[in-house]
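Next come the structures, one after another.
What follows draws every value from the coordinates through simple rules; no lab data is involved. All figures in this text were calculated on a predicted structure; none of them were measured in a lab. Cβ atoms are built from the backbone, for glycine too; each structure is taken alone.
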Structure P
Amino acid sequence: MTKKIIETLNISKKYQMGSEEVKALQSVSIDIYKGEYIAFMGPSGSGKSTLMNIIGCLDTPTSGSYKLNEKDVSNMTENELAEIRNKEIGFVFQTFNLLPRASSLDNVALPLVYAGYNKSDREDIAMKALESVGLGDRVKHKPNELSGGQRQRVAIARALVNDPSIILADEPTGNLDSKTSYEIMDLFEKLHEQGNTIIMVTHEDDIAHYAHRIVRLKDGLVELDEENKNITKASMVSNVE
């Protein structure tokens, strides 16, 4: 049986905005299994970013429980959450979040510094990660010497470098043109085929359809959670172009 990686049970998240209480999430229960490729969708204010932040251990729920690899992380300290983030989760952000003065190799190797690897091992592992995303010839380039698509590939290599349990992609094509978006989605497709568990947050319907399962949120609740029966293949799209 496939291993359950993520289990949220009745999680809610409330924020105090002045005198008003905002319910960002209301009693959300989701199970995610190893090797799944899921898209969280929903309009602004639907709760998808809050859910991603909780799953990514960047925030904790107000109530309910969240288990990552059978560990309850709902009430962990900030230091414990930081350790879980570094070991278990590879982040890919819309804005890339690369260090501007560091080379591609150094950007990718950064999580390995926190994980305690020596310099030689860091560089070997980071090099392999960059080669896996097609950037073996760009290791010394800094972000301003790379295209948007190449910067996102560096960010994806950095997400892969610790061999995480899940890759969490927040609007990964949000800053890219259509052609580059297809190339990045093609890369995610290959990563999924290699056995990676991918959770993507997007408000774009066409991007969500690359995922194999789509979870739609509205007003802090799961409105729909279904298998995607019309999966878009990036190669099909680029052939049409």
Structure Q
Amino acid sequence: MSLIKFSQICKFYHMGDQTVKALDGIELTIENNEYIAFIGSSGSGKSTIMNILGCLDKPTHGDYHLNDKNVASMSADELAEIRNLEIGFIFQSFNLLPRASALHNVMLPLVYKGIPLKKRKELATNALNKVGLGDRSDHIPSQLSGGQRQRVAIARALVTEPSILLADEPTGNLDSQTTKDIMALFDQLHDEGQTIIMVTHEDEIAAHCHRIVRLSDGKIIEDYRQNSEENSVAEAK
């Protein structure tokens, strides 16, 4: 059973008398422990595909199976539950609560799962240790560097033990050295068995990933594995 399967996924927007095809007939399968980058220019469809993968939006047409559940037909409440159970989000802007400590930021997703306070603290502490920030658990975001804030965001995404990590331009606000450190952390998490799906416009970031899916005008124009003799390329029709 594949972790993710897209079957003829389309996302259309109507603007006046025009129809914008943000995604147009996407066919895609992602297995457990893949390390995949969606890459493309502005308007290529990569943000739309991220929103649908993350159950933040629903396709206009098509089926999206996540762990054998067709989430394309779910209600808003059902999608919220899937997000909480299956998906860890990492954003370019970190999205941390400014007055909460690193520990409390990481604990937050566990509140919605009804986990008792003592257990929440234990799980959040373990997640912070995993990203190398165990000694910064009582610091608020303004007391942390950009790289440390992103590590807190990664710990928050990991704490629920999600099926997939979705990272949207995760190094966009970081300097070059910090970017290398954060990508080394993603590499480590993948080596430990985590499925990672990344959206980026930077070839240098995509180079860390083992599979590249390149989008243009809402279609997949390339889908290949790096450092493999069995690269497959899907040309746009």
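When distance in nm of label points 7 Å out along Cα→Cβ at positions 192 and 216 is calculated for each of structures P, Q, structure Q comes out greatest. Sorting P, Q by distance in nm of label points 7 Å out along Cα→Cβ at positions 40 and 72 from high to low puts P first, with the largest value.
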